[in-house]
Structure 1
Amino acid sequence: MTLLVFGLVIFLGLHSVRIFGEAGRERSIARLGEGPWKGVFSLLSLAGFVMIIYGFGQARWTAPLLWAPPVFTRHIGLTLMLFSLILLAGYGLKKSHVTVLTHHPMLWAVILWSVAHLLANGSAADVVLFGAFLVWAVLDLQSNYARDRANAVVYPAPEWGATIGAVVVGVVLWGLLLGGLHQWLFGVSPLAM
């Protein structure tokens, strides 16, 4: 569990710089230059991400079970994941209704992903991983909305083609995960009860 926690501290800590230290971030970019800043940020983020994956892979088999989720919460989780993946697809389609309405669809996707997995799983490793991402995403979403208001960000008018694209891509990703991709990637079928 230690490696998982360290990975979360590195990855989410780096991704929290704009939440808690925007001025320091700007000074660092000015001092190092945008390219080197992004390079260091990316390398450290990748290291944290690898630690999260490896740490969770180890911890999930030995972490104590805090509760046994009822079957119906897994059904709720599967439904939330459909919406999460549509939001994630909307991130790539900036003129979709999904993006124009939420402004930050990837953060909303992380929130739904976290809640879905917290509902469906009950080990301490699950609580640490998905709980940390949930708290971070909520804080980052609030920070982004405040920044949008301060900068008077104007979003484009939504287009139905982009919205349909986001829904189709999200549904296809959901189908692939249910059809075996989740089990192949993570060793667990979301349909196993």
Structure 2
Amino acid sequence: MKKIMALIIAAVSGLGFAAYASPASNELKVNYNAANERAATDYKVARARCDSLTGNPKEVCVEEARAAQIRARADARALYRNTPKARTEARKAVADADYDVARKKCKSVVGNDRDVCVRQAKANHVAAIADAKADKKVAEARTEANQEKREAEYRVALEKCDAMAGAVKGTCVDSAKLRFGK
């Protein structure tokens, strides 16, 4: 009987969490859409400022406007998805956009200085991509470590229950399962 009650309580609390998560998801979706619209509007405004320029300064201005839009959209997407993969993709997209801006800026330089500028831009890009990948691996390692800790805590809780007998033991096991989501 106590097992049935524990299952009913778990099911009801699960429904409560599901109902709570739904408005949060809608709010995230609204914020995501608003951020994308804001990024598009900001891009149009920044792009319009570039129309008064000519030559390489105009190309750089347009590329910076595009990079700002990519940055805003990537950040919004990472917040909306809220996964290590999404955050890594966002950082890679920003690194690519920054690299494109740096290459455009290098066009205004000539000779060896241009070669140095291009190589520096490429080095910065490679470093940013490597950092994004490393951060993803660190986040995944932390998540895995946390899961292992919870599993160990669960085993300890079950071990404590083994010292008990009868209905008390059943209640203890159910409580441990409920607490650790098993």
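5.1 is what came out when distance in nm of label points 7 Å out along Cα→Cβ at positions 43 and 75 was calculated for one structure; which of 1, 2 is it? Could the numbers behind the result be given before it?
On the way: 1: 5.1; 2: 1.6.
Label of the originating structure: 1.
Using helix-only ellipticity at 222 nm (-39500 (n - 2.57) for each DSSP H run of 4 or more, over all residues; to 500) as the calculated read-out, with -25500 as its value, let me know the right label among 1, 2.
1
Ranked on relative contact order in percent (Cα under 8 Å, 6 or more apart), which label among 1, 2 comes first with the largest value?
1
Using the calculated result 3.7 for distance in nm of label points 7 Å out along Cα→Cβ at positions 131 and 171, pick out the matching structure from 1, 2.
Going through each structure in turn, the value belongs to 1.
With mean count of other Cβ atoms within 10 Å over residues 67-74 computed per structure, which member of 1, 2 shows the largest figure?
Structure 2 comes out on top.
Which of 1, 2 yields 59 for percent of Cα pairs over 21 Å apart, as computed? Could you put the intermediate results ahead of the total?
Values: 1: 59; 2: 69.
Going label by label, the one that fits is 1.
Each reported figure results from applying straightforward, stated rules to the coordinates on display, with no laboratory input. Worth saying up front: this structure is predicted, and the values here are computed from it rather than measured. Cβ atoms are built from the backbone, for glycine too; each structure is taken alone.
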